[in-house]
Structure I
Amino acid sequence: MSSIAAAEMVKVFEGCYRDVNIALANELSYVCGKYDCDSEEIFKAANSQPYCSIHKPGYVGGHCIPYYPWFVMDENTELMRTARKINETVIDNLIIKVIEGLNECDIAIKNSNIMILGLTFRGNVYEFEHTAADPFIKKLKKFKPKIYAYDPMCNEEDYKRFEVEFKGDFENIDCVVILADHKEFKNLDLDLKNIKVIVDGRNVLDKEKIKDSGIVYKRL
């Protein structure tokens, strides 16, 4: 690179591009839901074209992407500012999906049993910077459900940090919410009749396999 500033811009711009692309994916996913279409199917077909590369929808966490746009944003960078706003609202969308799913099963969210899978900011990485679990749990608590969590990478102190109770099974759980795409979560045992709702915040499960289980399945 021609200068230190140019070299730094490379990393920042790469993060900005991904943030904007994920925001677009989140918005297009919303449109898919509006027309009762499967976003994964459509994105896959669209990405078969040489000039299309739509990312997976979801919350943006970690040390890099949520912060890099702020290094260069000002009053003239409306697109990046809007993308940041869209990606932060994913948490609210997940809460809505939890409530909608429980309502479809005639279960009130208050005093329901909700299990969160994944406290780290992404799968297979022991890191909590800007993790979806933090704002999700804080907002979910306002509705007064009983909140449990499981993360294969976490220890007792981590559960205390998020003020949730560790639970290693799905017994008496009404709703499961996937917030990190750990490899262990991709093949969940769905032969669990007590689970009524799954909200897949990382789109890791096979929608077709769940279809015949009787579980209400919602994802981004």
Structure II
Amino acid sequence: MLNDVQKAKALFFDFDGTLVDSLPVLRKVYMDFLEKMGHEGTEEEFQRLNGPSINEIISYLKEKYQLEDSVESMKEMFHHLFKGIYSKQVHFFPGVLEFLNYAKSKGYRIFVVTSAEPIMVSSVFERYQVDDVLDGIISSKEFTNGKPHPEVYLQALKRADLHADEVVAFEDSENGILASTRAGIKTFAFGKEESLSPEVTPVKDWKEVMEAFTLGAHG
């Protein structure tokens, strides 16, 4: 991955579970939503739904649980649960702010490529007063397909006017890793014990990422 770090002109970051410790919040929203619908969620299903857009999640849950409410009304309920706690309880992982500032100082362009609402992403960056490091937010909500489909990453490459070999991505979920690698982008994967493919480099935390980049800068 050192060669890829040295060649990279931009960094594409997933948001939930990669930059921010939001999975406990997302899990609670998912569980509370299904409870209100008269059903009980599972950890396995939550993990499977980590990556797709809200539209895809709601459509999936409606079909699986034969929910009678309309997709639009359930989306409104989901967003209400979500926005009530997201911006206040979501925090950057340790080491993220240091790495973002380091990457910006080295001239990397920084994009968030996410299934989250852009306004929710912006609210966290603004709360930490680091919104000036961002070059753009590309959300799968703008497109037909969410992760694991590569569409959001392909569109991010197009907007950044870059080729896949000029970018390094950061992901934590299986769906996200599939999306980035299907777009041809080398990817750092958090929480993975071993590489899923030659395009994927497992990392434990942001300290390890920083070490890889500082080593690459001097390699």
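Given a value of 20.4 for mean count of other Cβ atoms within 10 Å over residues 48-55, calculated from one of I, II, which structure does it belong to? The structure behind it is II. So helix-only ellipticity at 222 nm (-39500 (n - 2.57) for each DSSP H run of 4 or more, over all residues; to 500), computed for just one structure, reads -12500; which one of I, II is that? Checking each candidate, the match is I. Assign the value 14.2, calculated as mean projected area of the Cα convex hull in nm², to the correct structure from I, II. The structure behind it is I. Please state which of the structures I, II yields 29 when relative contact order in percent (Cα under 8 Å, 6 or more apart) is computed from it. Answer for the origin of the read-out: II.
Each value in this text was obtained by applying a stated rule to the coordinates, not by laboratory testing. Keep in mind the model is a prediction, meaning the values are calculated, not measured. Cβ atoms are built from the backbone, for glycine too; each structure is taken alone.
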